[in-house]
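Got some structures for you, see below.
A short reminder: the numbers here are calculations on the coordinates, not readings from a lab. Given the structure is predicted, the values throughout are model-derived calculations rather than measurements. Cβ atoms are built from the backbone, for glycine too; each structure is taken alone.
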Structure P
Amino acid sequence: MKADGLRRETHRVDFCVVGGGLAGMCTAVAAARHGLRVALMHDRPVLGGNASSEIRMWVFGARGPNNRETGLIEEVLLENRFRNPLRNYSIWDGILYQFVRFQEDLILLLNCSCNGLEINHGRIRSVTGWQTTTQTWHTVEAELFADCSGDSILAPLSGAEFRVGREASCEFGEAIAPEQADRKTMGMSCLIQARQADCPRTFIPPVWAKTFLTDDDLPHRKHDFNNCSWMWNNFWWIELGGEQDSIHDTEKIRDELLKVAFGVWDHIKNRGDHGAEKWMLDWVGFLPGKRESRRYIGDHMITENDIRNQENFEDVVAYGGWPMDDHVPAGIQHPGEPSTLYPAPSPWSIPYRALYSRNVENLYCAGRNISTTHIALGSSRVMATCAIVGQAVGTAAFLARKFGLSPRGVYREKIRELQEILLDDDCYLPGCPRGIPPLTQSAELTASEGDPGLLRNGVDRPVDGVDNGWTAHLGAWVQYAFERRCVVRELRFVFDSDLNRSDTTMLAWYPLSIEPLGVPATTIRTFRIEALGPEGDWKTVLRVENNYQRLVRLRTDIETRAIRFVPEATWGSETAHVFAWDVR
């Protein structure tokens, strides 16, 4: 300890991630699962960022048929459907905590705010954070770093180039950008939640709440409980701050947002008939959810035209598909529509070159702070997109460390290998089919019914009208036969988790009767693996029950001339639907 009497700890790892939102979580877990020693530093007591119980924004991503993001984010969301059918936020926090805290080779530093950094010759050597709960300074030394903090705290600390605000339309030829550049951003929101009671409930607002006398004071902000269809949009429009400094003015903005939040509920309950007689205010967010602040400048900056043209980047490692959703900086003070949804194709490709700093040699970025213009950010900032970007960054860090490369060096030397690993981890990359393992490719593939050939075509979801899956009755079988007896070390499956399911991750309103979530009916629940024995008889060598995940990997040690997969049960569907089965 130093003379100040405060404890100091040093952690030496391969890769340090700052920021524990969904992007940072997926960055850290992806790297750790591929073998790196990782530290994740997060300044809050719970994980998830804007998706956590402290902010409670829903997890959205690409729109359109079969465009749901898979990989690690799908793993987490399916875990939530299995364990949290009534969408309780405490359980959700626990699921996110489990995902990170019990990952091997991952050090989790919660309540630890990064506020110091050591850099030498353009490379970050360490970051330091203050952990409030233990009154300890934590220093993390690493070869590689990723800033997933949203506000990009490592940028001013390291000298990494970044931008704030809106670009002029002439800079990148963006048709929907403003004529003049400025430092205005999209605002931040303090969300609220409501719960239905079995009898009328009153609400007494605080004296400092804003007053909204009539519906004309909340134009274009849907809030009538007589028409519940709007509730699928929650209260995102309680928004302010885009005309101020979205980092340094956050506390002042929060104070004003709380006045608005309590005032909105006062209006709903006490100022006109909004059908809310039996509804009560259940929760108010005291931590604003941010949409925009600092954005890194990478080797490529994604623009409106990249999105509109569906630019076919050779270094695609993720994709977007949310509209270019541009919120007015004034937020709720603006009398018109609070945001404009400019159409964007779905999916559109996100290039790897937008995911690292162009002037700090060993610094990645993932989340809403990647290298985009303000307009492009409107499409890339939603959390499911941020999560798959994080998985790409964590996987790239693994390759960088393995081969002694910088982030830029991975682009120059290992981009196809990065894409192959992501595809194998069930991350969809538009226009990039997955490579098929040699044993799978060389085996004879047959089935008792249906067309099994699609199981090894390298596309693990429906695309452009092609189903890309094997469909058969439960109890049917699909088989790989080999030229000679061999040992099967791994089985990889991609099941159908219903990529078109439309429900929200969580809720903003809780009626007396909640329709519970469940594992998608299409998912394979029970299956067995049979192997052909020396005497020509089939024996069950493995049986899996109660599966609820889409991507399933099984380590095996099966010596055989042929192997069969037999689906026995789903979570409701009468048929089995499988996108991929690989043997290695």
Structure Q
Amino acid sequence: MPKHIFSLCLLTTLVATALTGCGQKANAPQSAAQTAAGDSGAAGDSAYQKIADGYIAKFLAFNPGYATALGIHDNDGKIYDYTRAGFEAEYAFDKETLAALTSMDTAKLSAAMRYDYQVLRNAVQSSVYRFEDFQAYRKNPMGYAGALDVNIYIKRDFAPLETRVRYITSILNEAPKVFAAAKANLDDTLAKPFVETAIQIAEGSAAFLGKDLVAALKDVKNDTLMTAFKAASSTAIREIKDFAAYLKKEKLPKATANYAAGKEKYQRMLEGEFITLSPEKILELGLAELKKEQDVFAATARKIDSTKKPIDVFKAIQKDHPTAEGLIPDTKKNLEAIRQFLVDKKIITLPSEVRVRVEETPQYARATSFASMDTPGPFEMKATEAYYYVTPTEKEWTAKRKDEWLTAFNFYTTDVVSIHEAYPGHYVQFLHLNASPATKVQKIFGSYAFIEGWAHYTEKMLLDEGFGYNSLVDSSNHTDTLTALKYRLAQSDEALLRLCRLCVSVKTHCEGMSLDDAIKFFVDNCYYEGAPARQEAVRGTFDPGYLYYTLGKLQILKLREDFKTQEGSNYSLQKFHDAMLKSGMPPIRLLRGMMLKDNAIANDIL
């Protein structure tokens, strides 16, 4: 299945998630001490590498859009085979590869290859799991609605523009096949949030093709080429709009609230991150952390204004937000100061001087994104621009709805989001991945908990290190404590959001929480307004893995304390961060095995 489209987990990052499937338990990871002791001298490395290379080549052939996003351009201009036969062919190949990997004697692998093996096996299991347990190609129309995503061909200059226009035209010409396959594959009855979101994605895609794409290609002077493009685009727009109409007429009236994964599938999802806690224990942990964070939020608010309720203090801060027109320039404003803080305080090594570009989220992606980081692929050699996307208000929204949306972009929260998305969150993690000696497997397949856990962890970490005081850069100047408290309150609210995601994820998929109750949970517990609260609740219906923001963060904090104890006087925060980011983006339990020498400690992930 195309990982960047049909994954029920990470929709904002182009990585394959690591979920365990086939009813099998994940192989127990080994610590650095174990792998060193059991290293056989690479006797089986060649056999493993042959399987890994073969899998990657065919995986990228199955998923040409993902290959392009990675910066591997052998399959540009091609599109996934959305027929049932196409899905089943990839499923069969994944099962075949999984069987080959499972039958290997891992004792014959070197330590380095054993680690690589664990990453790959987990990723292949992920694909098998999604096909067998979620059947997204039958149950979720969202992937089809966004299938004609050609944005990468205009935003990244990896080939001459005319060549990229040919690629775009080739993809758009596949529209009739894509939507014919969608209508043939989809079940008669679908989940209502999936249908509604798919309609939004389809309408956004049609608008993008009809407006943004046309504007981007306005300077192409090849008449023959543009005539072919316009014909393909016209057909694609018609097909997308027809699909949206089909969903409204045929699927929406009989759509249901049947989207819960259930405890068994949810447990397998957790095992894919080597987390063996039950959903009940995770919910218990989440609710306890939520209460602790609410206490932090209340205490911080009282320091700002003890005469008001905490929520009223935060709502007053939320009113200090940019206008609709000022959203992008105001987001850009403090990015450089945040980056410089990392350098001055020796928080983490920055492997590149290249900065991110702040832009509006593309129209077609706005239904599922508040803010996101779109980095080039780790193998992209030419088009290396990185985009920090922020979702604006829409012109047709009422003034009230616009204001509600912009409260989430108040000036303090916006800087916290910039920490998460760019410095030192997703963008800096990408820079380290790019510069690291990680293998091809480790650069292609990643852990949801690692990627989002890292970005979420950095929000609090940076404030703990002094960011947010008067100068933003010189945290020795503590005169403006009020500003620092406002940053802390905003960061606390972001933590509350991720804790609410954890609780709503478990409650939705294991306890049958309704969408309305999920919306109310976000409103009551992280103090969101109606519009963003609904978007968060809807995301939870198709992205149960968004609990990993918090679980990943908690695992990283535990790893940091254990690494600090291990290193003693040799410890530094920069050393920890650099060590974390040099081995790809694996499940954090695998990372513990790489960074910690004591196996008993390495196994203790939370």
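Of the structures labelled P, Q, one was used to calculate mean count of other Cβ atoms within 10 Å over residues 441-448, giving 24.9. Name it.
Q
Say we calculate mean count of other Cβ atoms within 10 Å over residues 305-312 for every structure; which of P, Q gives the highest result?
Largest one: structure P.
I have -6000 for helix-only ellipticity at 222 nm (-39500 (n - 2.57) for each DSSP H run of 4 or more, over all residues; to 500), calculated from one of the structures P, Q. Which structure is it?
Answer by label: P.
Who wins on distance in nm of label points 7 Å out along Cα→Cβ at positions 129 and 545 among P, Q, i.e. which is largest?
With respect to distance in nm of label points 7 Å out along Cα→Cβ at positions 129 and 545, the highest-scoring structure among P, Q is P.
For the read-out distance in nm of label points 7 Å out along Cα→Cβ at positions 73 and 169, a value of 1.8 was computed from one structure; give its label from P, Q.
Only one of P, Q returns 1.8 for distance in nm of label points 7 Å out along Cα→Cβ at positions 73 and 169, namely Q.
One of P, Q was used to compute FRET efficiency 1/(1 + (r/R0)^6) of positions 113 and 273 (r between Cβ atoms, R0 = 41 Å, to 0.05), and the answer was 1.00. Which one was it?
Q
By the measure FRET efficiency 1/(1 + (r/R0)^6) of positions 337 and 377 (r between Cβ atoms, R0 = 30 Å, to 0.05), tell me the structure among P, Q with the highest figure.
Ranking P, Q on FRET efficiency 1/(1 + (r/R0)^6) of positions 337 and 377 (r between Cβ atoms, R0 = 30 Å, to 0.05), first place is P.
Taking mean count of other Cβ atoms within 10 Å over residues 345-352 as the criterion, which structure among P, Q has the greatest value?
Result for mean count of other Cβ atoms within 10 Å over residues 345-352 over P, Q: largest is P.
Just checking, which of P, Q has the largest value of percent of Cα pairs over 37 Å apart?
P
Check the numbers for mean count of other Cβ atoms within 10 Å over residues 193-200 across P, Q and tell me which is largest.
Q
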